[in-house]
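Got some structures for you, see below.
Any read-out appearing in this document is the output of simple, stated calculations on the displayed coordinates, not a laboratory observation. Just so it is clear, the structure is predicted and the values come from calculations on it, not from any experiment. Cβ atoms are built from the backbone, for glycine too; each structure is taken alone.
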Structure I
Amino acid sequence: MRARVAYDGTDFVGFQRQTSQRGRTVQGEIESALEKVCGERVVVVGAGRTDAGVHATGQVVAFDVNWNHPLDALGRALNAALPDDVAMRDLAVCESSFHPRYSAKSRTYVYTAYVSEVRQPLLRRFAWQLERRPDVQAMNDAAGRLIGSHDFAAFGRAPSGRSKETTVREVYRAEWQEADDRLCFTIEANAFLFRMVRRIVMALVRVGRGEYGPDEIENILNSRDAQRIKGLAPACGLCLVDVKY
């Protein structure tokens, strides 16, 4: 089975279930719901290992399960068993060779920020507050330097943590859009390094604040030095919106 999943990541320690972790995981909640509905233990595999506090509207998961009833009945039953901050958006039968992560051609994330001197309580779970409006044109100039195939070692590490694993990724799209007090950064790539998007957003916002020039993004990229960027954009603004196959 293959499904698209949406979740509010605020109260999760991440997507992936790990024996060393304490706290809720999205994978754990889906597996628990499957066990309740199907009466068997099922392992769920996801397209992206989103970090603690990161959201999704287009996460893709796959699992094998014995189900002898209509498919839409499984979707309804799972949504009834899942907690309020996780939902199955759709469900379909897939080939046994399908793998959410390795079969993916690209993933798209959107990062949301808002400009306000006063915090907005209704946005705090899903957006980063910026007290002053940054220079979006400069940010887009810098973001354009990221498009193409590059070694992004300065912006993240390989998800497995193995030092010999490649940190080369190909970015297809990277751009900011603004509407009133909202700023949204969309980035699409063949794959992402661990915390890569949040480091990129932090660096681009620093360009927008005048702390870096647009050329500095290229210098950081070429340096492959993970120490060049201090801090991460808050997890609350990040959302996995699409996975293409």
Structure II
Amino acid sequence: MIAADVAAYIESIAAKPANDEGFKFGDPQASVTGILVCWMCTLPAIERAVAEGCNMIVCHEEMHYPYASFQPGLEKYLTWTVNRRRVQALAQGEITVYRAHGMLDDYCILDDFAVELGLGTPAVSEGFYRIYDIKPRTVAQLTDQVKQVLDMDCVRVTGDPAREVSRVGLPWGGLGLSVNIGFLEGLLRYDPDVLIAGETDEYAMFYCRDADVPLIESSHAGSENFGLAHFAEDLAAAMPTTKVVFHRCPVPWN
């Protein structure tokens, strides 16, 4: 089996790949010795792939900085410190990298986050919009639930922890960031009284404060690791003669 066969499988189970997806490094015709699935192609992920004997990485996020930088005319960014280090490690390990972003969001990542949070069946499921009606509880109680599921000692909360809520909007991953503020506005049109985000920032927090909707921030990687682990299991089942390893990218802050 070659790397292109793995890509073909992913593209057969998921939505059509977007412009930011596909092969990012290495040879699509390389014979695959093993596949490592990860949230981002970080140096620890690359090191794990080498240690496990995997010469292909399927990552969810862009492997270069700035975001989606590896496009014609932007090769100058390969000299940036992190890009250079990652490329050197990948070249030394003879690893091919394939990015599956929106494809895996659609396949399982979004819904798996909700399943892990125990939110039940969505009251709204339109495109990437998900709204869940839950038994009333305070924002503080819901926050404790999020912390337990993600095994986090602390998270950030915008709004009144004592407010009782019962309708949850889910801007998972990076959709709680201000760069995706249009997605937050789209969620608000379904009248949630609380949001559980993956990653957010202060611009988006002020937006939620002025909208009078509490927001709980968990983690970008943490909110998506559940779905990526699910995908790795499905990939292993579909390719039983090929080693498949899931690498969990941790929360990057203390």
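Some notes on this structure:
- Of the structures I, II, the one that 0.60 was derived from, the read-out being FRET efficiency 1/(1 + (r/R0)^6) of positions 15 and 143 (r between Cβ atoms, R0 = 35 Å, to 0.05): II
- Parent structure of the calculated result 2.6, given that distance in nm of label points 7 Å out along Cα→Cβ at positions 23 and 191 is the read-out and I, II the choices: I
- In terms of distance in nm of label points 7 Å out along Cα→Cβ at positions 127 and 175, the structure with the greatest value among I, II is I.
- Calculating distance in nm of label points 7 Å out along Cα→Cβ at positions 39 and 183 for structures I, II picks out I as the one with the greatest value.
- If helix-only ellipticity at 222 nm (-39500 (n - 2.57) for each DSSP H run of 4 or more, over all residues; to 500) is computed and equals -7000, the structure in I, II: I
- Source structure of the calculated read-out (relative contact order in percent (Cα under 8 Å, 6 or more apart), 24) within I, II: I.
- Comparison of I, II by distance in nm of label points 7 Å out along Cα→Cβ at positions 31 and 199 - largest value held by: II
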